[in-house]
Structure I
Amino acid sequence: MDAPRANPPEGLFLDLPVDRALVKAAEQRRVVLIDFYTTWCGPCKLLDSTTWRDEKVIALLKQESIPLKINAEKEAALSRKYAINAYPTILLLRPDGSVLDRMVGYQKPELFLGSFQSALKGLTALDRARKAVADAGQDDLKGQVNARQNLARVLMQQGRDEDALKEFLWLYDDGMKRNPSSRGVRNSFLLSDWARLGRDYPPALEALRQHRNAAQRQFLVSPEDASLALDLTSLNHALKEDQATLGIFDQLPPDSPGRKMLGPSVWDLLMAQKRYADALQVRSPGDLLGEIARQESMLPKDPTVRKIFQARWLELAASGLEALVAVGRPEEAKPLMKKALTIDPSAGTRRLLEAHLQRSGHPVPLDSLE
């Protein structure tokens with residue numbers, strides 16, 4: 001079920017077809033602003049509850065634009081016409097229907113105001129992104145990385161695929177590799193954006209595969225290298241080829257350190273195939289408890305954020321319980337069960353644990369492990 005919307009103020013967005021809005025914009029010497037949204041889009045809801053309720057934003061929209069709000073899924077033809085493929089997308093149209101500028105993703109009120117006013121002066125999102133790169137300076141690696149990551153996204157949004165790929169390659173092969181604070185982003189958000197570019201631009205997908213193949217060759221030579229393992233598993237995940245990681249795992253000798261390195265990435269696949277002994281080889285009960293403890297210590301105290309992660313912790317503990325019981329080591333499962341019930345002592349957690357015990361093929365009463 002969709003989360004309830006915090007609708008923007010009544011009367012801010014006009015109920016007009018786009019062609020009528022363009023005529024009105026020409027008459028009043030304004031631009032047409034279209035907020036393309038979907039009902040399931042979280043950032044779209046955030047726009048409604050914050051930016052579109054900001055007094056300065058409301059005043060500017062009423063003065064300079066003919067604002068429309070369009071459900072991108074209901075208006076599929078219009079979305080295709082303007083190449084809307086991410087939500088929210090805020091489009092600014094000239095009265096002749098040509099695109100003046102586009103802003104993709106959630107925009108805080110201050111950011112939106114600056115971007116909108118710049119666009120009215122002829123400075124587009126691409127112009128702003130390139131200026132940010134120039135302003136960062138060559139000696140500011142962190143600033144360069146942040147600015148060029150944004151530039152890559154804007155280039156992708158503008159359909160400048162070749163230029164976007166060049167930025168992704170610099171970020172992955174150079175900038176983010178040299179900037180320690182970017183290494184987590186390098187193997188997550190950056191690869192996700194790169195893979196999304198590859199869906200519409202085959203050279204980007206080919207470049208991603210070449211990087212995966214190179215990482216695989218290097219890892220097989222140095223399977224004890226944790227950074228190579230992370231690169232390989234992250235690239236396979238971006239390519240939606242996690243099964244290939246399991247294939248590499250199976251190529252390695254049972255005593256290879258590489259198996260341990262790939263463990264977290266192949267755990268779910270091993271569990272799905274009920275390869276319990278292999279799963280426990282790469283993730284011992286102590287490893288599982290340690291992972292949960294580390295994540296708990298790193299997360300903020302905010303209960304909403306922690307609840308999102310708790311479901312994964314519970315599943316991890318329950319999977320470990322399943323594997324240990326399946327291989328005849330129920331005594332070692334007790335700390336995992338205790339941890340799960342400490343995280344969430346509800347009846348739902350007990351049902352989850354019992355389901356995993358049943359799946360093990362050698363169920364024991366849950367009470368016997370307490």
Structure II
Amino acid sequence: MKTAIVVLRDQGLQTACRIIGKWPEEEAVSLYLHRRLQGQEHVQEREEVKEAPPGLRPHYFDKLNDVLPKLWESSSLLIFIMATGIVVRHIAPFLQGKDRDPAVLVLDEKGEFAISLLSGHLGGANAWAKSVAQWINARPVITTATDVQGLTAPDEYARRFGWSVEPLSGLKEVNSLLLEQGYLKVWTDCLPEEHPLRQDPHYHFLEDDDQEHAQLWITAKQVSGNEVFGHEVPGPGQLQGKSRPLHLLPRIFGIGIGCRRGVSREQVMEAIAGSLRQVEISPKSIRGLYSIELKADEAGIIEAAQTLGIPFHTFSAQAIQNMNEQRGLRPSEYVKEKIGVDGVCEAASLLGTSQGELVLPKQKWNGVTVAISKAKSMW
């Protein structure tokens with residue numbers, strides 16, 4: 001996650017330093033200052049930032065519009081320490097949608113209020129407003145209707161657990177239902193009884209024979225009427241004559257990949273799409289692509305992962321072989337001869353899901369093998 005703190009005046013810089021001094025070590029943060037502050041900041045010497053990341057150096061700008069386009073594209077969280085009106089006017093041209101806009105916080109220069117301005121749920125601005133306010137003894141300002149009423153919206157749960165929302169256009173209607181009813185009717189085919197969301201009294205879980213009355217589905221299956229890379233897939237339980245419920249899609253499946261050297265992105269994508277269609281799994285339920293270390297530089301797999309927006313991880317040959325033997329996976333003499341292990345894709349998919357459950361054994365495609373496993377845990 002990349003965060004940028006943007007400051008216009010010296011008093012705002014004092015508040016920025018207080019925030020930086022409390023900033024989590026594992027999170028990247030950058031400081032952007034108006035040119036008038038150059039030579040005045042001495043950021044590392046301030047009492048508030050003795051624990052700041054080593055080497056933190058401010059970037060300078062003459063006009064906010066000089067840096068805002070770049071920051072908007074590269075940041076997950078933007079913290080502006082200035083008047084709200086200034087921020088609203090400057091960010092308005094860049095707004096794209098709930099799933100694409102960064103989280104935006106605005107703080108007054110004295111650090112008395114931390115306002116969640118944009119992407120409160122999916123972007124995490126509400127949660128960050130509470131955290132920042134706690135660090136500097138400010139008051140968080142959160143205006144999303146569900147939070148005001150003490151309710152946790154579906155998109156907030158999606159953010160917490162790293163799930164996808166489909167379709168995003170359905171969030172408004174479902175959040176309105178949550179506000180009007182005080183609860184949502186939910187059906188799931190994958191959420192274990194001990195999952196935290198099941199403990200929320202405002203989410204009423206239905207039995208399978210009553211799923212058509214659900215307003216929210218939590219499922220990793222392909223959503224009805226959607227496409228997997230250009231091919232329409234009939235999803236589970238398509239509702240006849242009814243509006244489609246909102247779907248939350250947990251990322252619980254891992255795809256193991258084996259391939260010949262030099263395969264293209266298109267070959268890998270075709271193999272993944274075909275495999276997903278066989279088990280009716282949504283691509284938005286995939287947590288990552290996995291293979292053996294020998295394939296760490298395989299451009300076709302790297303580019304496929306980038307296209308899907310998911311990570312690509314590799315495991316050592318020893319770890320792959322250990323998993324093959326532990327699970328008694330089907331050996332391949334060809335693979336054994338070429339790279340010294342019994343097989344790649346099945347073992348890699350299991351390792352990528354923390355030794356989960358193999359749901360699709362090895363499938364052979366054009367120069368690519370694919371296997372899919374389901375993770376043991378959902379959080």
Structure III
Amino acid sequence: MSIEDEIREHVIGEYAVLEAPPRRELQALTELAAKCSHVPMATINLITATQQWQVATYGFQGAVCAREDSMCVSVLEENQPILLADASADERFRDNPFTTGELADVRFYASHPLTTPDGITIGTLCVFDERVHPVEPELEETLGTLAERVVDVLQLELTSRRLTAANERLAAFAGQVSHDLKNPLASIRMSVELALDELEDDGSALGQLLTRAERSALRMNAMIGDLLTFARGGGAPEKRDVDLDMVLQQVLEDLAGDVEPGQVKAEGLPVVQGDPVQLRTVLQNLLANAVKFAEPGAPVLVSAERVPSGWWVGVADRGPGIPAADRERAFEPMVRLETTKPGTGIGLATCRRTVEAHGGRMGIDDHAGGGAVVWFELPA
């Protein structure tokens with residue numbers, strides 16, 4: 001096997017389509033290719049060192065054949081499209097079993113290479129007919145565009161599988177690290193608390209140092225929890241009805257020590273589709289941030305409105321606001337735009353990751369009259 005064939009087989013193997021049922025998106029592209037070319041049949045061929053696999057077809061039943069019988073091997077070898085009104089009259093194909101009647105009676109034949117972003121040609125997008133007819137001038141460009149979309153579909157699915165695997169590994173690693181860090185941290189906190197009890201809060205320098213150590217341990221514990229939440233986020237959420245008004249009431253109960261009575265005002269929160277636990281985390285993070293940065297006693301407004309894509313939900317405060325140039329940075333993990341307030345810089349990153357896992361989006365706008373509106377949209 002040549003080095004080129006080894007590389008090609010490795011890439012094809014990563015796409016994981018040879019043994020799998022035909023993918024709906026690839027089937028649709030073969031149908032589109034056939035109809036755009038005005039022929040009855042089309043196929044996506046992936047070619048290994050020994051075989052040609054028809055991984056999606058239109059107009060006939062796909063199969064696997066020996067590489068030496070493949071017509072599209074010539075496209076691989078020449079690395080350019082081949083378009084023929086009558087393939088049986090071409091010296092490359094006149095004795096091929098696909099033109100002689102042994103395997104088929106191909107006459108009109110047009111085939112375009114499938115080339116990955118790394119420049120590896122893995123197969124072809126091929127359209128054909130058992131009748132002879134002219135090659136239309138725009139056919140090569142049309143097939144080229146559709147061949148690029150075929151590779152896009154393969155790449156997108158591969159990227160999705162890689163991200164899923166990476167997220168699973170990250171979640172497992174984060175879980176283990178969290179466990180390994182929290183146990184000794186709990187021991188430290190317990191020791192500090194016992195030492196403080198022994199001192200009976202005498203206000204000494206040692207007592208102050210121990211109190212500072214206890215607060216540091218609490219912050220460390222919160223950071224570990226936030227990191228674990230971020231690592232585990234972004235997976236496919238459960239989808240069911242979630243009453244955001246009810247979720248808001250639960251969040252306000254949890255934040256009772258930080259939110260003044262009547263400070264949060266809500267208007268028309270809807271029932272949305274999503275994971276109730278994850279969406280509660282989003283709303284709790286946004287409310288906690290809004291209350292933290294709002295001017296003392298200033299109201300925090302939670303509102304919603306119907307938009308073409310679904311539901312828009314915003315949490316607005318009357319705080320200092322966030323400059324437009326810094327708004328995207330606010331969603332990056334471990335980034336804290338304001339260091340005078342407590343926090344880990346992970347909350348907004350986790351929120352955006354959760355919202356995007358729900359098929360939505362998230363951003364920050366100015367609030368009329370001062371402050372910021374942190375909003376998210378969820379599909380209907």
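Since every read-out is calculated from the coordinates, none of them should be taken as a lab result. What you see is a predicted model, and the numbers here were worked out from it, not measured in a lab. Cβ atoms are built from the backbone, for glycine too; each structure is taken alone.
Can you say which of I, II, III returns 1.44 when Cα Rg over 2.2 N^0.38 Å is computed?
It must be structure III, since only it matches.
For structures I, II, III, calculate distance in nm of label points 7 Å out along Cα→Cβ at positions 63 and 199 and state which one comes out highest.
III
One of I, II, III was used to calculate helix-only ellipticity at 222 nm (-39500 (n - 2.57) for each DSSP H run of 4 or more, over all residues; to 500), giving -19000; which?
Label of the originating structure: I.
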